[in-house]
Structure 1
Amino acid sequence: MTGGQLALMATLAVPAVGAVVVAALPARLDRAARTVGVGCAAAALLAAVLLAVPDGGGWFDHQPGGVAAVRPWHDLDLPWVPGLELRFHLGVDGVSYPLVVLTALLTLLCCGYTLWHVPSPGRGRTLVALLLVIEVGILGTFLALDLVLFFLFFEVVLLPMYAVIAVWGGDAGRPSGAHRAAARKFALYTLFGSVLLLVGVFTVVAAAGTADLVALTGGTGLSRGTQLAAFTLFAVAFAVKSPLWPLHSWLPDAHTQAPTVGSVILAGVLLKMGTYGLIRVAVGVAPEGARWAAPVLGALAVAAIIVGSLVCLAQTELKRLIAYSSVGHMGFVLLGVATLTATGIQAALIGNVAHGVITGLLFFLAGAVKDRTHTGSLAELGGLRERAPRLSGLLAFAAIASLGLPGLAGFWGEAFAVVAAVQVGGAFWTTLGVLAAVGGALTAGYLLRLLRRVTHGPPSAAVEPVPAGLAGAELAAWSPLVLLALAVGLLPTLVLGMAEEPVRALLEVVR
């Protein structure tokens, strides 16, 4: 077994074993169990980082005959269910690698955050164990190269995330069932998407006779009718998970009621399972369906951008505003995918990473504001600049990064999604590009409104004095995200460089 294959196995095995160990430790060793969880999350991040080192040769190659096919940097293909010809097939390339590292990083930061603060009702070791299980499901989704294996990993996250929201969600005062209702809504929507995904997987595997994603890329062995049906099923299933408008209504409740670490994982990487699946599975496996549905996807994407921004302008609660902002940001990702161009797919990939970094930071900061003031109401917040200048400055940085200021991570995905739409040409796509740009301006409007109220607004007498300092654990959790927002903004090639060849190869077979 090569070093890359060992790293692939370790990336999944370490958090899985860690979850079992942490959950098995007795309650009296709660802090020690959380420390073990942090160590396992750190080891998983190290294994994920090592995936960038090739075993030999380049990061991609091509099949003979001039037909390009993405080849993973590292590939692990073992028999799994021989009777059904299913294999335990894992791999990583430039499309999945940034999301793998982002998942491992955010899980480590969230597990580390629990060493400082465990939300009510306590039981921190159980929370950390669930976070590690969620990490396994998300990482497995990004690494799976077998369609059935992809589906199983895709479903692993459902019950742990439901438990995180239902048990640790809500305010410290434990509101009457709001967090449990949000958890149920999340579960029901996700189950609906799962049913469609399962039917899509069965349709493709039965028609093609294989579940191997590398072999299926380009629609190999699938008729046009099968591709149209499969793409429809996949697109709706992934739209629920992303979530994309109009299947987004579970998102604000889940984000608002989830604990801080739950919101960070949910927004930072769990939503990316949907957009990644849309690129890797829906577009890759059913390219004729993607071309057929591209105008509809583009129109829905722009609707999400505009509607999400307008709803944000009307929001009065901090976490709910950030949650609805994800609808608009994911709209830019969908718009990039819908263009089926190299520029658009690249915009979607870097938009995914940027949203994970920036929105993860925003939810960390929103949690800190709510913990200090015991309110998320924009009407009651105010004067944060005078009361907690460091926290106010970080919130301003994250908001400006989210609105797409050039030089920060949020700029590239949104700007080039618009460019890609205009490059496609024609009145329809040019109109979509213009409307998306208007949505970008509205994004700036609601985020600047947020800052005016929270940081620059008059202090509210209803809010008790806010501690001016920041805890060391908070700085440790937030600093990597601040640095990443700067690094990706100034050096977008960190994401785009490694994805260039896989995207080009994907588009060769899609077209």
Structure 2
Amino acid sequence: MRQYPHLYIDGRWTEPIEPRETELVDPTREEAFARVAMGGAADAERAVAAARRAFESFSTASVAERIALIDRIIDVYESHADEFSELIAREVGIPISNRAQVTGPAEHMRVARDLLREYPFESRIGGAIVRREPIGVCALISPWNWPVQTGVIKLIYGLAAGCTIVAKPSLNSAASGALMAQVLHEAGVPAGVFNLVNGTGREVGDTLSRHPDVDLISFTGSTAAGKQVGAAAAGTVKRVSLELGGKSANIVLPDADLERAARWNIQRCFFNAGQSCHAPARMLVHESQIEQVVPFLVDEARRYRLGDPLEGSTTMGPVVSAAQFKSIKDLIQTGINEGARLVTGGLERPEGLDQGYFIQPTVFTGVTPEMTIAREEIFGPVLSVLSYRDEEHALRIANDSPYGLGGYVFGSDRTNARRVANGLRAGRVSYNGAPTDSYTPMGGYKQSGIGRSMGRFGLEEYLEIKSVYGFEDEAQALPTLFG
């Protein structure tokens, strides 16, 4: 049994004030493999106090000093890459073949570092100086489905801005959170600049959300939990950044390459066992072409090799927990009960896997917009295929959702496809499976969140804006913000 008995506060590994632990369950073997320390409200208070003390000096660190710090973090992180890969396979079932989970964080660190080299922290409008300054102490609450990357995106832009941090990873991925704290410690992050407190949302998360000395709270998770964070934070009028749920639609236009669209949709939807907020979990196909796409969907879904995530040949591991396993199975049953047509997958365990929280890659057709599986975020390897009559109908279906995180369009007429893409009410839209760019903003419309992460927009989440007047001569040497 691995042991992670400490929190990380004020540059030191320390035991919780009230000694408590929780077990991490390996979702492949359905048995505990690690024990981690559980902090409480008093530990969160300690961490915020340490971050507040450290902010006074770290907020004045030069850009060159922050760049050098990020370079050290990158070097140390990459020396632990294999350890991260093995650890997230054990704690959340992500296959070691999924290298993006480990290489992605380093890429985001480099983007933040490179942005620092050219970002204008001072600019001018007319004769006034406009300064961007670190917002202060930031509480970062990250999820388990991207256990390293989501937390890294938050903390690296916070550090780049000159902020200090209290991080609370998901309890499902607390071991990789502890390893990330070790990386920052080895990289020489000054005491108090980064702090780690494991714990429940009800105790640690709520304390951080309400704390008057926390200036920003960044939360990634479910929409229901995000609403609670926002309500708790309102009492101290702190900045809130939320990346929440999604039920993204992929509109496949009649002139699209149907095989390409179908295979890509399965690959993107079932990546990470479907545990991704941006997953295109609704595929919208013209009513005359449904039967043409089904064979491609079924064939691609059946290509996954389910098994032990520690084996290099595995392409889909288990879902994260018994609770998630039950939730997904219940929603598959609901789809069947409501009359959707199951074309592959279903409720049975995958062949040869009698242990572990494994869900078969599952595809439904005949799904209508009012069905539960078309509206609720399933967060598992389940695709709902809906039909539409024309493009106006497709956009109406796609946008008839409380969510607006991602959107996708496939088609051959670029002008028409762009018009459809512009009509999607979502924070990120991709045409014909185009990859995303780490310099561009990520975030959602509607109940998918508030604010943006990554790139310049992500850095600015952690910056306050100050206008300074009376220094007209000095302002002339600065870049112009507006014409």
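Every number in this text was worked out from the coordinates using simple rules, so none of it is lab data. If you're wondering where the values come from, they're calculated on a predicted model, not measured in any experiment. Cβ atoms are built from the backbone, for glycine too; each structure is taken alone.
Given 25 as the derived value for percent of Cα pairs over 36 Å apart, for residues 150-421 alone, which of the supplied structures 1, 2 does it correspond to? Structure of origin is 2.
Please state which of the structures 1, 2 yields -23500 when helix-only ellipticity at 222 nm (-39500 (n - 2.57) for each DSSP H run of 4 or more, over all residues; to 500) is computed from it.
Numbers: 1: -23500; 2: -11500.
Attributed to the structure labelled 1.
When volume of the Cα convex hull per residue in Å³ is computed for each of 1, 2, the one that comes out at 133 is 1. Here the criterion is FRET efficiency 1/(1 + (r/R0)^6) of positions 382 and 454 (r between Cβ atoms, R0 = 30 Å, to 0.05), and among 1, 2 the highest value is seen for 1.
When FRET efficiency 1/(1 + (r/R0)^6) of positions 78 and 318 (r between Cβ atoms, R0 = 25 Å, to 0.05) is computed for each of 1, 2, which one produces 0.35? Among 1, 2, the structure yielding 0.35 for FRET efficiency 1/(1 + (r/R0)^6) of positions 78 and 318 (r between Cβ atoms, R0 = 25 Å, to 0.05) is 2.
For relative contact order in percent (Cα under 8 Å, 6 or more apart), which structure out of 1, 2 has the highest calculated value? Write down the numbers at each step before the final one.
Numbers: 1: 15; 2: 19.
Of structures 1, 2, the maximum of relative contact order in percent (Cα under 8 Å, 6 or more apart) occurs in 2.
Thinking only about mean count of other Cβ atoms within 10 Å over residues 262-269, which of 1, 2 has the largest value?
Working: 1: 28.5; 2: 23.4.
Once mean count of other Cβ atoms within 10 Å over residues 262-269 is tallied for 1, 2, the winner is 1.
When distance in nm of label points 7 Å out along Cα→Cβ at positions 86 and 414 is computed for each of 1, 2, the one that comes out at 4.8 is 2.
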